[in-house]
Structure I
Amino acid sequence: MLKPSLEELHREADQFDLARFDYAVAWELGLRLRDHAVEQALPVGIEVFHGTAPVFLSLLPGSSPDNVDWLRRKRAVALRFHQSSLAMRRLCEEKGVEFAARYHLPSSEFVASGGAVPITVRGSGVVGVATVSGLPDTEDHALVVSALRELRRVQGIGD
């Protein structure tokens, strides 16, 4: 997924309703993300939120405290718009607008850069967000998507 289209990102998002999402599932998702990142020696920060509550945070070797700020700003976009931060970046690119200016949001609080994916439960809407920072943003996004696909399979939901 080098540069997914906005349409591809919307189709992808439709595939990620989970059966349930509580603190235990949020922790499991964080561990899956961390395990994948450790296996590949990725220098990333990872966080998983249940609603607005932080459940999982990990900085891996090669990442920095700056990644925590990127995680926070990407998460803010996914929670505000109920779309992935990559979808919001692609939307702005397709419209030829600058994100912060278009939505009148401070760049110190919001960044439309891939890596934050809202977590949904069928019938409940957005219930949390998983975020990765440290790689090119499409790779951050892909890491989260991969872990969510695994979690769906564990929950007995097919792609």
Structure II
Amino acid sequence: MTASQEMEWVLAGAGWARWRWSLEGETHQFGVSYTGQALETLLDATADLRLGARFTYATLESEPEGWRVFFAAAGEEVFVQVVQYPYMQDEFRWNDAVLLWAKRIDMRSFIEAVRGMMDDLLAKHGRDGYAREFGKPFPADQYERLTGEGGHRES
């Protein structure tokens, strides 16, 4: 099952960004804060899938709420679940979690969509521009893992 996917990582001012993911005519947006590691964990999760992991996840923090995107690989597909948390602080993390959506998607298409999103982000801002606009360094190590230049993440 190959579905059309588009992704965009939009820097929305100092310390804020928005991940927009369009899949099968449905668009989801997640506003994230520099206080978390959203782009880093998304790139690591995608690289994990590319390198053969069977399960991984990304954390998208937005003060105080946030989302976790869980990935379970099954052959050429990956089962994705997006769960919203009203509070991402440790003591409240699991309280009132809500499953927003769950789908099986083509893994290769997902990986390519993330890579395309990163290519667009770099073309628009560059590594230095990203750091200036977002307020923290570009996630070079995670990007290199995704593109095949880095090794496996320590678990």
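A short reminder: the numbers here are calculations on the coordinates, not readings from a lab. These numbers come from a predicted model, not from an experiment. Cβ atoms are built from the backbone, for glycine too; each structure is taken alone.
The figures follow:
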{"read-out": "Structure responsible for 3.2, with distance in nm of label points 7 Å out along Cα→Cβ at positions 28 and 140 calculated and labels I, II on offer", "value": "II"}
{"read-out": "Per distance in nm of label points 7 Å out along Cα→Cβ at positions 52 and 68, the highest-valued of structures I, II", "value": "II"}
{"read-out": "helix-only ellipticity at 222 nm (-39500 (n - 2.57) for each DSSP H run of 4 or more, over all residues; to 500) from the coordinates reads -15000; which among I, II", "value": "I"}
{"read-out": "For 28 (relative contact order in percent (Cα under 8 Å, 6 or more apart), calculated) the corresponding structure among I, II", "value": "I"}
